[in-house]
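What follows is a set of structures for review.
Values in this text are rule-based calculations from the coordinates and carry no lab data. As the structure is a computational prediction, the values presented were derived from the model and not from experiment. Cβ atoms are built from the backbone, for glycine too; each structure is taken alone.
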Structure I
Amino acid sequence: MSQQTPMMRQYLEIKSEYPDAILFFRLGDFYEMFMEDAVTASRILDITLTSRNKGAEEEVPLCGVPYHSCQPYINKLVAHGYKVAICEQVEDPRAAKGIVRREVVRVVSPGLVVDTDSLLPKENNYLAAVAPGDDDSWGLAYVDITTGEFRTTQVDDGASLRAELASIQPRELVLADEDWGEELQRQLKDVTGGCLVSPRPLWFFDPQRAREELCGFFSVESLDAFGCARLPGAIAAAGAVLQVLIETQKENLPHIETLSTYSSSEFMVLDEATRRNLELTATLYDGSRKGSLLGVLDRTMTAMGGRKLRKWVNQPLLDIERIRLRQQAIASLVADGLARNDLRVAL
């Protein structure tokens, strides 16, 4: 554009920082989208595509949605696999000297949805990251920002990594944008086919940087209390997840209170084909929950209980003592109908 207005220069500067997202640019009571973002959004959202400088030599494609009813539009774009960067006016237009200052306040993507009305209440919505560890091992970390759950682990090989990803079924996967990240993306294609892959620079996955970031975020001297201090892959993956959260959610992370480390050896390893054939959470016929093992078992009263049961089905225990403890707890409720009914009413 040969003659850019101050507002368009501001837009282009902010857009350059979020090239992989559709930028919702706040103008008064609307979020406006320009250029390729406008073309894409108008097609998916079925809204009118118009242009700035209409009739001029260099028209700029434009579309917009109302600020007060933007959430359904954001949800629809995210459901189609797009990221949305929300750019707000961060000063009073009446007090502004010149153009109003604007900045991106959060980024919404398939793994970072905060509008719970758009999510299935009995399923987690995970953003995951994978990083190389020692030898052939891999680190895997994932977070659900709606519940605050933040977990990490380190597995021995690629087969174990595939099984873990099949178990947690992330909506978005963070990988390096070169070398091992591209190769891993090819290897994981059948496991992660339904999720958005978000490439990040190699420095995201540096274990030392990750260790420092995690210690700083949780205000601790070391990661010993989290159980991952000697697992460089797990630390690197958790650090990558945290870095994405800081970049996209800014300061809105008070509910991420701890990091839990677990070992995949605690659970039975089930690859994607086995899970599919056993119809654990979805049927072979149409992929629906109804008719699957989970669909038959689930009589939970709350979303939290539904997510817990789904996790139990996806990660069968191997430790006999933990299995017995779970059986005893269930047997107690089965035997005491009054207590069970009181509990269901309370929930």
Structure II
Amino acid sequence: MQNLKIILITLALLFFPFQFQRRIKKELTPGQCTLLFTGDIHFHQVISNTIDKGIDPLLYMHKILTEPDYTIGNLETVVSLGGTIQPKTYNFKAPPYMLKFLTNAGFDILSLANNHAMDYGADAMIEMLDWLNKYGLFFTGAGTNINQAAKPILIKKDNIKIGILCFGFQKPPQLQALSNREGTAGLDWNYIEDSIIQLRPLVDFLILFIHWGWEYFEVPIPEQKYYGHRFIDSGADLIVGHHPHVIEGIEFYKKGVIFYSIGNFLFYQWEKEKARTAIIVKCEITKTGNTILPSYFILPIYRLSNTLQPIIAGEPERKEILDRLLNISRLKKSMQWVLEDITQNGITWYRLKVEEPQ
């Protein structure tokens, strides 16, 4: 009997640590979620003509946009069959069927928080929400009131909880949503900060996708830098900006990253040379236990002159885009940028890192 007890105790000591190790190993198995961000999108002028000729405007982007778990862009147009044109310099509207090019290409989430979502009034904007639902596209940034317009997108994959907030410049300000008024989620800085603070405890990783800055400025204005830092301090992990129509700099600030402007994606502008180039940003988020580790990749793109279709930039555009981006980006004098070439599914991305100079 004594020998039997010894055997049972020995087996227990061997078995239970093994079970404990299996549980720990399962908890530490990394989860991963990949998100991709593009800049401004609409279907105006040459792009509409391209579609009328039976050409897919995003033909060369399908492989890129369908690879991540979620692809996010800024839809800078009204999608509607009606509406009343507003007194503005530029008004953009597209027929609903053009949304199929976004779904077919791989888009999942669209921001409507910009200065063109209300170009044809509240009725057209609300109609657009219905069309987006019909085409299976998630959205935020506009709605029947500020609560709907500013509602975050919540994602959960591999036990990683991600929150996305979308806000943007709107002119005139009467087109911004209020508690009792339709419109877009505008640049109310205090409201944005409060939204970040409220969302922070609910997610592992918090993203602000924001329409801000001045058009054609290649460096962020002081307002962007001030509030970019403030939003990181309030709890944002990643800020991705658009609206200037050109690439602005990148900044690593404390534990966050700010892409001040990633440029146009599918947009009619061609006359300004620097508005023809842009970047796509990819964020790979890995979670091991309670530790979150993001990695950032950029892909330089260029638009064809005859169709304005975005394509992966070749030479000399690729080098020019990367050199310009790094030159205008903010870094402490004690640090330097490092771009690591990484080929994924036949596409060369550039992993963004900062290191101390040797």
Structure III
Amino acid sequence: MPTILPLRASSIKRRFLCPGSAKMEFGLSDISTPEAEHGTMLHEVMAGTKDEEALDSADIELVKKARDMRENVHRQIISPAGKGLGESFGSLRREVEVELFLRDGDLAPIISGHADEVLINDKKRSALIIDYKFGKVPVEDAPKNQQLMTYAVMLADQEDLDEVWAAIIQPAIDGNENTTIALYTKSVLDTWKKHLLGIAEVANSDNAPLSPSQEACHYCRARGICPAARSQMNQLVEQDPMPLSIDSLPDLLAKCVIAERVVDKIRSAARELLAENPNGIPGWRLKPVQRRVIRDLDIAQEQVDDLITPKMFLKACSVKITELEKLYVQAAVANGKKPGEAKREFTDKISDAIDLRTDNWLVQDK
């Protein structure tokens, strides 16, 4: 199979759901977000390539929690009694920030990926992969996680392994779901490898189909230029959905999600183009809209304190709970308290000032 596009393990599920997305995304820049950059920084600290001095107190606590969770995984999987990797930690080969590849014969890599930590028992032909997820939204559990299964196949292929243990660590998630572990046996790895080769073959075919869906389009960089996604949007605009019926709502809601993401991508691209060339889009321009923003609360209060009391001034201010908590924890840590203790103390102190408001979000069942 001549390889056209190398696929990434992180997007393998999207390639399965929408094979044509690989060609649509080829050459497009990654979408950088503050959340993604923050996650990258925490991964670098866990790998030891970045110093903790770059972190604030909340991140230091998150990294400590991730390390504790990692040690717990080690205790579960590494056992001198013969379970798991069946060895002491010191006897295993450990690597971090590992680049993995899957080849079809002698061809160039068709799938690649980046594993956070790998422990290998060469004698037992067994290994453990650890993947950190620092986001606040839970990901699929390890037994069903296609990205992690792809890592396992690539590692087994490169190291000639018979089994791979895999763990997902999510320190920002509370409860029992923040660590999940799976064991991929030789038969599972062989089956999944065939599946991956099939995904790569279809994605690289001349007529790789485009199949827009809420899940496939969610992180797709090409959703603003994809003809299939635009077709879904056009169908939504052109058809008259009224009167609405219960039978039609699931399909219409799914199209709405795709349409919203396409619209956001188009508007973002238009703003960038017009910022570089004000006459770049016939009939459209960027209109500067000014709004007043107080840049210094202290100065503002001083200027109006002849009529506005501090209590009245506070009513005009909006305080973010997360920002206030962050400031409190930083101050408490500076005075010798542990971050976790400071957070609990903060919650107790302002509990009488907090209301819990319920919003009804429209979400799709998985």
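Between structures I, II, III, the calculation of mean projected area of the Cα convex hull in nm² yields its largest number for III.
Upon calculation of helix-only ellipticity at 222 nm (-39500 (n - 2.57) for each DSSP H run of 4 or more, over all residues; to 500) from the atomic coordinates, which of the structures I, II, III produces -14000? The correct label is III. When FRET efficiency 1/(1 + (r/R0)^6) of positions 44 and 308 (r between Cβ atoms, R0 = 30 Å, to 0.05) is calculated for each of structures I, II, III, structure II gives the greatest result.
For the read-out distance in nm of label points 7 Å out along Cα→Cβ at positions 244 and 292, a value of 2.6 was computed from one structure; give its label from I, II, III. Matching structure: II.
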